[in-house]
Structure 1
Amino acid sequence: MTGTPLKTFFAPDSRSTVAAEAEARPAPAITVRGLGVRFGSKLALSGVDMDFPTGRITALIGPSGCGKTTLLRSLNRLHDTTPGARVLGSVHLGDLDVYAPEINPTEIRARIGMVFQRPNPFPTLSIYDNVVSGLRLNGIRKKAILNDAAESALQSAALWDSVSHKLKTSAMRLSGGEQQRLCIARALAVEPDVLLMDEPTSALDPIATSRIETLLRALVKQVTIIIVTHNMQQAARVSDYCAFLMVEEDRVGHLVEEGLTLQIFSKPADPRTEEYVTGRIG
C-alpha cells in the first residue's frame, strides 16, 4: 500500500463531498466523552471524545494494540464481563447514560448489537433458532412474532433466499460467509439502534468479504454501524466517517483524529494519519 495515492481507494461515486456532509452531519447515535479503559493497573485507552453519527458507518482504524476493539467493546458494556476491567468517562446512547448504575447491560446490548471477528453462530441451534435467540431471551414467545422477525432479519442480512427452505438446519452447515451474515441477522432481529462490528470480514474469502461490504452499505439505511477494520481499502469503501487511533509513547491508545472518511484519506489534519493510511507506518 506504500505510495498508493489516497484518492484511488475511493470509487468514482464517492458518497458526498466533505463540505456537503460537514454541513449536514447527523445527530450522534452514540456520544463518548473522556472515555478510557483500564485493565487492572494498565491504562489501555485514554481521553476519547467522539460522536458517532446516526445512520452512518464509522470505521475505527489504527495499528494493532491501539485500542480499537477496546473502544468498540466499551460502547455496549462488554468489558463488564472482563475481570479487572474498568471504563472511565461517559458513553451515551442518545440521552441514555449507558453506564448508569440502574441500567441493565443486557438491555444495552439489545440496543447496541455486536458482530464479532469470527462467525459465532450457536452450534447446537438451527438457523431459525439462532436468529430468534435474542428475542426469546427478551421473553418473546409468540410464534407469529418470531417468524416475522426471523424472515425480516434474514432478508436484511441478504440470507433469506438461500436459507428459507432449510431454517431448521444446523447453522454450522452454512459457509463461513453465510454464518457471518447469520450472526448479523441474529443481531438485527432485536432491532438495535447501533450495530458494532469487530473486523467482521477478516476470516472470510474475498467473495464473502465483498458480499458483507455490500450488505453494510444497505444496512446503514436502517441501523448505525461502527466497524473495526485493519483493511484501509475496506475502510475507504464502506465507511462514511473514520477515527484513527494510535499508541503513544506512554503505551496507551489515544484518538488522533476523526472525520469524514474522504477527508481522513485525502487530506488528514495530522501527519501521523497520512503516514498510516498510506502504509508508511503500521
Structure 2
Amino acid sequence: MSPSLPREARLPINRCNLPASIIGGLRYQRSPAPLVIDGVRELHRSLFDMLDGLPTQAARARRFVDYLVVRFRLEALEEAGLSPDFGRLSECRRNPQPRVRANGNYLRAVRGWAFDSDGREGAVLKGWVESRFGLLPRYHAGSLVDTASEAFARYLEARSAGLYGTNALESQLDLLYAYTQYELHHPDPDRTHLTLYRGVNRLDAHERIVDKGPSAGVFLLNNLNSFSRSRERACEFGDYILRAEVPLTKIFFYTGLLPGLLGGEEEFAVIGGLYAVDISRY
C-alpha cells in the first residue's frame, strides 16, 4: 500500500483542480494528471491562443515576457498605483532614513530563488506553492514543522516582505507555472516525466517516510525543491544523489524557459510531496 501524504504537510483547501492529498501523494508521482490553477487559463486565454500561433520556443518566450510586462505594468508600476512614498509614513516616525521599498516581480523572485532558496524570494515561492497546491513548506532556513517556532515566524515575515509592494506577484507566478506547463507539453503532449537529480549532504536531515535500504526510499520533500537534469551538476551540491522520476506537472520553472531566467545549471524547480527516489553516492 502506498504511503499517504501526512496531514501536517498539507492544507485542506487549495486553488487548483486536485486536492493536496493527491498532488503530494506517491500515486501521483507514478500516474500524474493535469494540474490547473483556478481561473488562469480562462483569464489569460488570449495569451495562450497567441502562443499557439508562434512556431518557435524563442518567439513564444519573448511574447510571454512582453505580455507580463504589459499586463502587470512591470516597467511602469506607477500606472498600477505604485507611489514612491506609499508605506513610508509610519516608518518615517521610527526611522528618519527609511529604506526604499523593492518592487518584486516574477523574474526577481526566480533569480532570488536561484541565489538563495532560503531567502525572501524563496519564502515567496514556497508560499505560492502552499497557496495554490496546498502543500506546506517543511523547511526555510530551519525546520517549519513547529508552527510556533522562530523559524516559522521568520518564514512568514520573509514571505510577507517579499509580496509587499508588488503588483499581484502571485498572479504573475500563476502565469509562469501555466507557461512552463505549456512549453513542457508543447513538443510531446504524451510525455509525463523527466528524470531529475538532487544532491544532498545528509540523508538524515530529510524526512524519509519509507526506508528501502541504502539505495532507495520514499521521502517527503519540501514543497519546492531544486533539481538538476544533470547528475554531474547535482554532485556539486552533496555527496548523496537522489534520482527521481518527476511528473512534468510538478515542474514550476526551469533553466532555458525564458531568456535570462536562470543560469546554465540545468536547474528545475520541483513542487514537493512524497517521492520515491533512488539513492547513490558521489
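Values quoted throughout were computed directly from the atomic coordinates according to the rules given, and no laboratory measurement underlies them. Just so we're clear, the structure is a prediction, and the values are computed from it rather than from any experiment. Cβ atoms are built from the backbone, for glycine too; each structure is taken alone.
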Subject >> Among 1, 2, structure where relative contact order in percent (Cα under 8 Å, 6 or more apart) as derived comes to 28 >> reply: 1
Subject >> When FRET efficiency 1/(1 + (r/R0)^6) of positions 30 and 70 (r between Cβ atoms, R0 = 41 Å, to 0.05) is computed for each of 1, 2, the largest belongs to >> reply: 1
Subject >> Origin of the derived value 58, 51, 37 (Cα extents along the principal axes in Å; candidates 1, 2) >> reply: 2
